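As structure tokens, here come the structures.
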Structure P
Amino acid sequence: MPGFYPVDEYDLAGFAVGIVDRDEIVDGSRVQAGDAVIGIASSGIHSNGYSLVRKVFDMREATLARYNDSLGTTLGEALLAPTKIYVKALRSLKEGGVTVKACSHITGGGFYENIPRMLPEGKHAVIRKDSYTVPAIFDLLAKTGNIEEKMMYNTYNMGIGMMVAVDSDKADEAIRLLKAAGETAYVVGEITDGDKGITIL
């Protein structure tokens with residue numbers, strides 16, 4: 001994390017370990033061509049890509065505290081929007097009877113590195129970038145830093161913090177359940193046969 005930790009200092013982080021029955025594990029092995037890919041909205045940049053953020057934006061207090069019309073808030077408030085956690089969202093699908101065949105948390109590495117992790121060999125994800133509105137903070141970041149689109153999708157969540165694959169005939173029900181759980185979700189693509197990886201259209 002360049003530019004964050006002073007010399008000879010470190011960060012102490014915590015973690016949790018869970019347990020799951022083997023037949024309840026979501027490992028992507030049941031993903032099939034034709035499955036729908038649902039994206040659950042992020043709350044902002046979340047917890048990755050801040051080294052680039054600090055290079056792009058002036059980090060002085062006056063800049064961060066200035067109201068930005070395109071963001072509808074100050075730059076500082078947009079950058080510090082708390083990271084969304086998706087436990088309740090995923091639980092709402094399970095309890096509502098929708099089988100999550102695969103899921104991927106869109107963190108560091110963006111779409112290109114994280115979505116393939118939920119795919120078995122021989123399956124490809126096609127994502128339609130026009131299926132949802134990218135939050136203004138990402139547009140501002142790209143324009144201010146002159147960052148090419150592929151790099152943005154390879155670094156940031158671009159407004160989607162969690163992807164899940166479900167049967168296509170369960171997509172509408174999944175969206176309904178997620179909305180009832182307080183989430184904003186979209187059908188952002190589908191699974192096809194092909195090399196393991198993604199295509200963004």
Structure Q
Amino acid sequence: MRKREKAAKIAEQLQALYPNPPIPLDHSDPYTLLVAVALSAQTTDKKVNEVTPGLFAVASTPAQMAALGADGILPLIRQIGLAPTKAKNLARAAELLLERHDGAVPAEMAALEALPGVGHKTASVVMSQAFGVPAFPVDTHIHRLAARWGLSDGKNVEKTEADLKRLFPKASWNALHLQIIYFGREHCPARGHDAAACPICSWAGVRP
């Protein structure tokens with residue numbers, strides 16, 4: 001089966017399984033989404049969702065976050081991995097949003113990536129989920145499954161992102177990003193995976 005045909009069949013199955021995939025990180029606006037995604041690096045979404053209510057009760061805007069400062073942020077996110085670095089990044093990013101963007105989250109990749117602690121994946125998530133701009137953020141689930149399904153060689157996340165963008169229609173990127181994440185969590189774990197019982201790996205040419 002050609003890659004594009006395989007991609008189309010995978011997309012059809014994912015759409016049937018997850019017709020309206022919810023955004024896994026709790027948030028109320030582009031800024032709280034940006035904060036939640038930045039906190040999620042090397043941390044589970046579940047843990048982030050446990051921590052952010054307390055943080056957002058105190059600081060849910062760039063002005064409030066900047067006023068809190070890194071020393072004030074740290075105790076509120078201490079359970080999160082890399083908390084000291086993330087606290088510093090959140091404080092400085094909030095200051096830059098006030099200085100450069102009048103306290104608003106910019107709907108531009110370059111402007112987002114210029115913020116401390118905001119890499120390409122985080123910026124892509126914000127662009128797709130907060131602003132509806134087509135993007136294909138690649139996390140560990142997507143990187144793993146793209147290789148398992150033979151859609152990318154798995155050399156690096158940049159290559160995986162480029163391969164997936166080429167194979168799937170642009171209009172489907174934002175939903176597929178979430179659908180693949182949910183599928184990876186529920187059906188396609190990194191370890192102890194039974195490929196023969198997997199709804200997609202069973203036919204999609206799993207790589208060893």
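The numbers here are math on the coordinates, done by the rules we state, and not lab data. Everything quoted here is computed from the prediction, not taken from an experiment. Cβ atoms are built from the backbone, for glycine too; each structure is taken alone.
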Kirkwood radius over Cα pairs in Å, for residues 32-143 alone - structure with the largest value, from P, Q:
P
Could you figure out which one of P, Q the value 5.1 for mean count of other Cβ atoms within 10 Å over residues 16-23 was computed from?
P
Computing helix-only ellipticity at 222 nm (-39500 (n - 2.57) for each DSSP H run of 4 or more, over all residues; to 500) gives -19000 for which of P, Q?
Q
Comparing relative contact order in percent (Cα under 8 Å, 6 or more apart) across structures P, Q, which is largest?
P
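When mean projected area of the Cα convex hull in nm² is calculated for each of the structures P, Q, which structure yields the highest value? Present the calculation step by step, with values, prior to reporting the outcome.
Values: P: 13.0; Q: 11.4.
Going through P, Q one by one, mean projected area of the Cα convex hull in nm² is largest in P.
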Thinking of P, Q, which structure, once mean count of other Cβ atoms within 10 Å over residues 24-31 is computed, gives back 13.1?
P
Where does the value 3.4 come from, among P, Q, when mean projected area of the Cα convex hull in nm², for residues 72-111 alone is the thing being computed?
Q
